[in-house]
Structure 1
Amino acid sequence: MSDSKISLKDLLEAGCHFGHQARRWHPKMKPYLYAVRDGIHIFDLAKTKEGLDEACEYLRKLTVAGKTVVFVGTKRQAKAIIKEEAKKAGTPFVAERWLGGVITNWDQLKKSIRKLTEMKEKKEKGEYKKYTKKEQILIDREIARLEKLFGGLESLEELPEAIFVVDTKKEEAAVREANQKGIAVVAIVDSNSNPDLIDYIIPANDDAVGSIKIIVEAVAAAVQKGKGAAKKKGKKKDD
C-alpha cells in the first residue's frame with residue numbers, strides 16, 4: 001500500500017483530529033476515536049492516516065485503470081477546495097449542489113450536460129450573434145445556469161467508478177445514490193456520521209478548512225498520479 005507523504009504531525013497541525021461534541025457522535029465511529037477532550041471527540045490520527053493512505057492507493061489504482069472518480073463537496077468550507085483540486089487532477093466534480101439523480105437518473109442528466117456543451121460551442125463559434133441583444137442575454141443566462149449546475153461534470157462521459165465525498169451527512173443524497181448503484185464511496189467521515197455506508201473511510205474533521213484541504217489535496221494528488229501512469233501506459237501501447 002502506498003503511503004501518502006502526509007505525516008501524523010501534518011494531520012495534527014491541520015486540525016484533522018477534532019471530531020464533534022461527544023454527545024453528537026455516531027457509536028459506529030468508536031473504533032476511529034481516541035479520547036474525549038473538553039466534551040469533544042478526538043480522532044486517532046494513526047487511523048486517519050491509515051484510512052487516507054488506503055483511499056489514495058485505491059483511487060490511484062482506479063485511475064491507472066482508466067476509471068473515473070467524481071469529487072463531491074458542496075458545503076461552504078469545501079466547495080472552493082473541491083473545485084480547485086478536482087480541476088488540478090482533471091477529474092469531474094460537484095461543488096455547488098448535488099442534484100438528485102446525478103447517478104440514479106444519469107441518462108437524463110447526460111442530456112443536460114450535452115446541452116451545456118453544445119451551447120458553449122455555439123457561443124464560441126459566434127452562432128448566437130444573429131439573435132437580438134435580449135435573446136443573447138437569455139442565452140447567456142441559460143449557459144450560466146447550466147454551468148453552475150453541471151459545469152463540473154462536463155467531462156463525465158459515463159457513470160463514475162467512485163465518488164469522493166467531503167461530509168457524508170451533508171452529501172447524504174450522493175452517498176445514497178452511489179450505494180444504490182454499487183459505486184464505491186471514498187469519504188472524509190466525521191464522528192457524527194455512519195461509516196457503514198462508506199467503502200473507504202478517512203476518519204477526520206470535515207468542518208475545518210485546514211483538515212479538508214490537506215485530505216482533498218492528498219486525494220487529488222493520488223488521482224493525478226494514477227492518470228499520469230495511465231497516460232504512460234497508453235503511450236507504450238501506441239509505440
Structure 2
Amino acid sequence: MLVHPLLPKLKALNLSGMADTLDQRAQTAQQESMAPVEFLALLLDDELDRREQNRFRRRIKEATIDGGKTLSHFDFAAAAQVSKTLLADLALCRFVERGDTVLLVGPTGTGKSHLAQALAYEAIKRGYQALYQSTHTLLASLHAGRADGSFHKTLKRLIQIDVLVLDDFGLLPLSQQAIEDLYEIIRERYERRSIVITSNRAPEEWSEIFGNPLLASAALDRLTHHAHVIEIKGASYRQQKRKTKQAAKTQ
C-alpha cells in the first residue's frame with residue numbers, strides 16, 4: 001500500500017497514535033471514499049486520543065493512587081450508609097473548582113482510602129492534578145527536603161496541586177515542625193485548592209493533633225469550613241473479607 005512509507009516518518013515524529021491505526025484508517029478511507037482531509041482528521045483524532053491516554057496514565061502514576069480504586073469498584077453494600085448521591089455530586093469535581101474540603105471519617109478498614117483515591121481519580125479524569133499520600137509520609141518527605149535543599153520546591157507543589165489527599169490524618173503523632181508544616185499547607189490551600197482527608201478519628205478530636213490550642217483552632221476552622229463530611233460506620237471491610245475467605249476455605 002502507498003501509505004506504508006509513512007510509518008517510519010510517523011514514528012520518527014513520535015506520532016505512534018497515528019502509526020498504530022494507519023492501516024485501519026487507510027482501509028476505511030478507501031472503502032468510504034473519504035477526502036484526504038477527512039482521512040487526516042481521523043488520524044489526528046487517534047493521535048490526540050493516544051496522547052490524552054498517556055497523559056492520564058502519567059497523572060495517575062504521579063498521584064501515587066491505585067487506578068483500580070474507583071467509585072465503580074467501591075462496595076457500597078458493605079457501606080450502605082454512604083450517600084451515593086453525595087459521592088456522585090463530588091465525582092463531578094465542583095468541589096475542586098471551589099477549593100472545598102472533603103472529610104472521610106470512620107473506623108479502620110471501612111473504605112475511606114478507597115473513596116479518597118476514587119475522588120482523586122475523578123479529578124484527574126477532568127484534567128486536574130492530584131497527590132495521594134499518608135499524612136505522616138508526606139510531612140516526613142517535606143522535612144527531608146530541608147536537608148537536600150528541595151523543601152521550598154516540595155512545599156510549593158503541595159500548596160499548588162489541585163487536589164491533595166491526606167490519608168490517615170491523625171493516625172501517628174507528629175513533631176512540632178511537622179505540625180507547623182501541616183498548618184502552613186492548610187493555611188495556604190484554604191479556599192484556593194482542595195484537600196481530601198481520611199481519618200479514623202472524629203474531627204472534634206483533631207485538636208489533639210496540633211497540640212497548640214490556637215494553632216489547632218485556626219487549622220480546624222479552615223478544614224471544616226466549606227467541608228463535605230462523609231462518615232462511614234461499621235466493621236472493617238478488610239476483616240469481613242478475610243473472614244469470608246477463611247469460611248470459604250473451611251467448606
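Bear in mind these aren't lab numbers, they're just calculated from the coordinates by the rules spelled out. It should be emphasised that the depicted structure is a prediction, and the values quoted were computed from it without experimental measurement. Cβ atoms are built from the backbone, for glycine too; each structure is taken alone.
One of 1, 2 was used to calculate mean count of other Cβ atoms within 10 Å over residues 42-49, giving 19.4; which?
Numbers: 1: 19.4; 2: 16.0.
Traced to structure 1.
Using relative contact order in percent (Cα under 8 Å, 6 or more apart) for the comparison, can you identify which of 1, 2 gives the largest number? Can you show the working numbers first?
Values: 1: 31; 2: 23.
Largest calculated value belongs to 1.
Given structures 1, 2, which gives the highest value for Rg/Rh (Cα atoms, Kirkwood Rh)?
Details: 1: 1.04; 2: 1.12.
Once Rg/Rh (Cα atoms, Kirkwood Rh) is worked out for each structure, 2 has the highest.
Suppose distance in nm of label points 7 Å out along Cα→Cβ at positions 50 and 138 works out to 3.6; of 1, 2, which structure was it derived from? If you can, show how the numbers build up before the last one.
Values: 1: 6.0; 2: 3.6.
Answer for the origin of the read-out: 2.
When you work out Rg/Rh (Cα atoms, Kirkwood Rh), for residues 10-89 alone for each of the structures 1, 2, which one comes out largest? Please report the intermediate quantities before stating the final value.
Numbers: 1: 1.04; 2: 1.24.
If we compare Rg/Rh (Cα atoms, Kirkwood Rh), for residues 10-89 alone over 1, 2, the biggest value is for 2.
Which structure, out of 1, 2, was distance in nm of label points 7 Å out along Cα→Cβ at positions 58 and 98 calculated from, if the result is 1.5?
Derived from 1, not from the others.
Here mean count of other Cβ atoms within 10 Å over residues 74-81 was calculated and came to 17.2; which of the structures 1, 2 was it taken from? Don't skip to the answer; put the middle values down first.
Values: 1: 17.2; 2: 13.6.
Comparing all candidates, it corresponds to 1.
To which of 1, 2 does the computed value 14.2, 39 (Rg and Dmax of the Cα atoms in Å, for residues 66-129 alone) belong? Could the numbers behind the result be given before it?
Details: 1: 14.2, 39; 2: 11.4, 32.
Answer for the origin of the read-out: 1.
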